[in-house]
Structure 1
Amino acid sequence: MDLMGGKKIKTETLPVIIESRVAPRLLGGFVQAMSGRNVQQKQSFLADKKEQKIGSDLFTLIDDPFIPGGLGSALFDSDGMTTRQRTMVDKGVLKEYYVDWYYSRKLGWEPTTARPTNLIIPPGKRSVKEIMKDLGRGIYINGFIGGNSNSTTGDTSVGIMGKLFENGEFTQTVAEMNIADNYLDFWHKLAEVANDPWTYSRYRVPSLVFTDMVVSGA
């Protein structure tokens, strides 16, 4: 039903809100580049970015294996290592990689953990509706179609569907449009985090607000 009457608008630079339910689609490409395998194979745009600023101050990413009932919760990883809560990105600064025993030997690093458990971006204080009122004109993205992500370069491009909003109200459905960016630029554009984390996934991510996004259409 969300696609009924959907049409392109002209290409322009707008703020976008990515709904919490679908936000993990873009976060997943970033997390892929944090694996020890990709770093060792020189297939990660984050390979030399530890302790560097790779996003805005609002970008904090926590890996928490101890959430009761969490879909990724575990006391041990696949290598048998004891899990622990880790802050992977702290206020935009990359702090950790996912390094298992095998790739720790290849890299000459201490192992951390084999793979992500429950990934959390801490929620903000405002609702999407409140945020929309302040943004003026923008696009609320509630779905992605196709697309690709390159863990080596950080380039990503995805088709989007959603709704155009103006002054806090939805005005039309949009479809057949696209956003493209590089992750090292994209996460610097994170301007606000809503208060609505999606809890039915290993990715417990709220709706995310990005400014100055080029949205390609007609």
Structure 2
Amino acid sequence: MIIEGRLGQSIRMTGYDTKREISKNSDGNGEPLTVITNGQAPTDNGFDSLVEDPNIDKSSIYLASNNQIAIKQARDRYEAVNEPPLRADQYKGAQVIISSGRLYFNAREEDINMTSKNLMTVSAKEIGLDAEEYIGLDAKKIYLGRRARELEAQPVIMGESLEVFLNQLLKDLQSMARLMSKAETYEKEPIPALRIAGRVLKAKMDSLLSQINPGGKSQLKSRKVFTE
């Protein structure tokens, strides 16, 4: 059954293999396929029915049951996953395909929720995430970059733990610098070179210690990004 409008709109409810079928891989007849299309190319005489094409029609929705739709992906970069999903034109099964020049989802009152039993991927030239309060990411492992996932060679440093370590190290160096600034021989004679080096080292340690603050805000720790 096909319902067509005069301006290039159509709703097709089908499930049979014919020469004009848009799904060429259904296993026999009787597998339902519903296609809602808007913005088809005009026919030569205005009376011929069109076969929908997701790569040409301006906007279309395909409700498939066991069909393989020949749609071309806008992008196919999947460097962030171990096993990339099947391409859109290779998958056969129950699926919903939405194709248009732009997709816009707007929840005016409540939420937008997406769940998936297995993989969820996003591929684009640029991806932006903006939130008023916070952005939360949680998983057993979080990788930043393809090689991070492949090698696991560069774990992220925890800022607070690092500052505690640096604070103790700098204080130990500060104490050593204080002793160097008073260095003298066994005969109680001053050692000028060590004393000068000690004063210089102590001044550097004082400056570095002023930049860290274990347990509070400092110049080294981000005030926006946190890890566990």
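Coordinate-derived values only; no laboratory data. Here the structure is a predicted model, which is why all the values come from computation and not from measurement. Cβ atoms are built from the backbone, for glycine too; each structure is taken alone.
Work out Rg/Rh (Cα atoms, Kirkwood Rh), for residues 62-157 alone for each of structures 1, 2, then name the structure with the largest result. Please list the in-between numbers first.
On the way: 1: 1.07; 2: 0.99.
Ranking 1, 2 on Rg/Rh (Cα atoms, Kirkwood Rh), for residues 62-157 alone, first place is 1.
Given 31 as the derived value for relative contact order in percent (Cα under 8 Å, 6 or more apart), which of the supplied structures 1, 2 does it correspond to? Can you show the working numbers first?
Values: 1: 31; 2: 12.
Comparing all candidates, it corresponds to 1.
When volume of the Cα convex hull per residue in Å³ is calculated for each of the structures 1, 2, which structure yields the highest value? Before the final figure, lay out the partial values.
Numbers: 1: 116; 2: 206.
Answer by largest value of volume of the Cα convex hull per residue in Å³: 2.
So helix-only ellipticity at 222 nm (-39500 (n - 2.57) for each DSSP H run of 4 or more, over all residues; to 500), computed for just one structure, reads -3500; which one of 1, 2 is that? Numbers along the way, then the final one.
Working: 1: -3500; 2: -6500.
Of the structures listed, the value fits 1.
Looking just at FRET efficiency 1/(1 + (r/R0)^6) of positions 102 and 150 (r between Cβ atoms, R0 = 35 Å, to 0.05), which of the labels 1, 2 belongs to the structure with the highest value?
Details: 1: 0.90; 2: 0.55.
Of structures 1, 2, the maximum of FRET efficiency 1/(1 + (r/R0)^6) of positions 102 and 150 (r between Cβ atoms, R0 = 35 Å, to 0.05) occurs in 1.
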